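Below: a set of structures, written as structure tokens.
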Structure 1
């Protein structure tokens, strides 16, 4: 990247401005005063970063585009209100990491001293944000909450596609709008309850397995402390520490049984309590997300019937268009943090939902014909 490629740095400003808006929205909905204050500080940091790039671009005669509030920012605020700030910050960590990687790459590619000076000032703070330095008490941001985000994405997608599939299948088998609507409502409810139960049992099972392994490790420490010390020392030796360094670290860790147990579980078994979510919360998140996803085709069908009147196929087509638009928007919204191609991600979710609808309609129509 040469001096004359200053327009390429416009992306830096856009990313920083977007993250400032995200942190500002999360600060607005955060319930804990300490968390709110920290998010406000992070929003101010990102705003200052955006101003730094805006000044650089102005010096090079690069105009900034008109800023508009992104719908994704509001959606993230709503999501944080429902499932908490922590899980949403897990996604923010991905975006921060992508920004940091881009900055590190620019440090070697850029020849403009002015831009490199800005990068040197911003990289430490971006690194701190990406690693969630100074997390507030009780908040596990980048290490936890991933399960909640996954349940939201899968829940909405499953509820929407399953309910759309039932509406299409029943609509293919009968022209009675009441039967089609009842089928959609039943599918929406069943999907929501099923996803909630599945998320609860899966998360609970993971935690129970972790607790069982932790109890076994605790028993081994009590019964064979020297062997466990040797295993821990061997792990640190394998990481490149000298015999004396490993011995010193193990001696300090094993002074406290709780720290010893947590370290042994993490180093030997790869287990960390922070990676296991609350089963009840995950059940609520998955259930609500699935019900919300299922509500989209149901409402779409009601709108379709109102518009299409006595044309049942047209009503289903309108429903499918609404659902396809929502699926595409959901797929594209994921790229807000992942940095992947929005068009490709949106089309992936659209094709899945469309395939389900077409297949189930064909099955229903085949039964009607029979």
Structure 2
């Protein structure tokens, strides 16, 4: 194994804290080729598809990648923004606002970066940027509040594959889940309350989470439980009872049984049962994306109305709202607590280290 040397490393330089925000990823463009490239990387991840690799290779390359990219391209076109994919554009806005909101981060020598698990900007590039800035403490924050092996653990896998090749490994903290963090729960509740202050509250509030194959639950993945905990805590914050909200799961794929109840079936049944208006919020998505803007706000809306529903309100994701930025800043601050006190940032220590280095005349050739 060849370990990566750090040509930019300078002994005695100020050491910094790196904070890496990681989201799922997106195609570079709403084109068949770009979507195919993205899906190839995404669906080749063994955390996503847990069937024998050889069998899946034939299914993926001979069937799925010849059919799905063309269909998905049209879906992406419906929600694509002038400056790119909503997920990437909003993720960048979140990063920028976090950097600008809290000046204390600058005092603690905190450096931020953004990466996608699949596609660009890559985790590899973000980590190389940190290495070039002499980061010696690193916090990884997946932009998935509810842990699952298919999302959060996959980020850990990719991160580990890259960091294990470093010669100088930093202190590492990995935030695996914040589904019950009070700051995150308050942000979600405030987002909904703010929406209700402008539009009347509907008869039912639907908490729609991304789905997973049901077998994952039986294998010990805590995702299903975490989603229900999140929904219950938000409902308590909103002071609504169990009769007023429903937890559902969307985005199922293939013929497997996925986590139930399914969002589309619940909406259909509600419309047919005379529930004329619903509000839908997706707590598991920090950023609006294909699954919220197209699947929920377009397709689910159309299906609900077609089944007899009268009013369908999609409550936007937290996105770069003040609620989300304040929440994430507090969560990050909690996670790096104590690190700033141990940073080698005093001039006295820096000079001592540099003097020692120069005294012994160390160089890259020695």
Structure 3
């Protein structure tokens, strides 16, 4: 199966040798309003030699048999809008974005709302209103798994409705936001989640970038068939880096620590302490980093990630303690927005007081960017 996927990748490169460049599609372009369509069509084919937590969004290894799938659920599109500035000179812009990711069906997908926000900006200052990516731990890995995305295996940060203030200068950036506290399961919370980030840019054209971010919230924790309830904090601190090492080589990644971070797609949720009759926040340590190479129409990456629930007293027997992944990928831009990618990933999962699970994945992607 691995040989078949590699052969298909090489043949696809021969079929589309040299096509024109691409860019966002202009729908409306007047003196007062500009509207652009962006996004991509994407087909993924993957072979897994063992079990994973989710077939089309693999994040960690589980016990089970291998899988083969083809899916177009990661196709994505959106609109960018720029309007007439306000009377005080503030620029107006907006973004609206969907994809077709649907865990209920692999071939009858429904549109899924991702982002929808507008911004007001002037002289480095900006205000954002709507649903956008979090400030906490804001970078994302380079991978063909754009919905697995190493979440729960080192990468955190998601999309939430928020109000955000940001300031950008040549040598530093600062932003702070108040986010909706509700999760998919629903929180009984009246305090918004606070997030902030400070970034610095060093070197010529800011080629060495570092950031420190934090998150704080309070959850009114409860569960079915549990008599007690109490408040539990969501807390986290993260360091991120994006370094241009030379013309063709870069290094990026994040390291973080915190507790009760399921809000930003971590496995560190709540621990039910039956002795003390209270809920407590599970503690977590996470890390991911990648080395990126770009040369002409080719780009490649190699990386490592892990997430570890560090307090064993909060774990039950056979509970998932540590997840890890190594990955290496290669992508070729054929032109006209067409690209082909091949990626190998190896997932490991350590279960508390139990055996480990290991799964390797080979993924082939074909993508057309608008």
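What follows is calculated from the coordinates using simple rules that are stated; it is not laboratory data. What you see is a predicted model, and the numbers here were worked out from it, not measured in a lab. Cβ atoms are built from the backbone, for glycine too; each structure is taken alone.
Numerical summary
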item	result
Given -1000 for helix-only ellipticity at 222 nm (-39500 (n - 2.57) for each DSSP H run of 4 or more, over all residues; to 500), calculated: source structure among 1, 2, 3	3
With distance in nm of label points 7 Å out along Cα→Cβ at positions 109 and 181 derived as 5.5, matching label from 1, 2, 3	1
Distance in nm of label points 7 Å out along Cα→Cβ at positions 61 and 293 - structure with the largest value, from 1, 2, 3	1
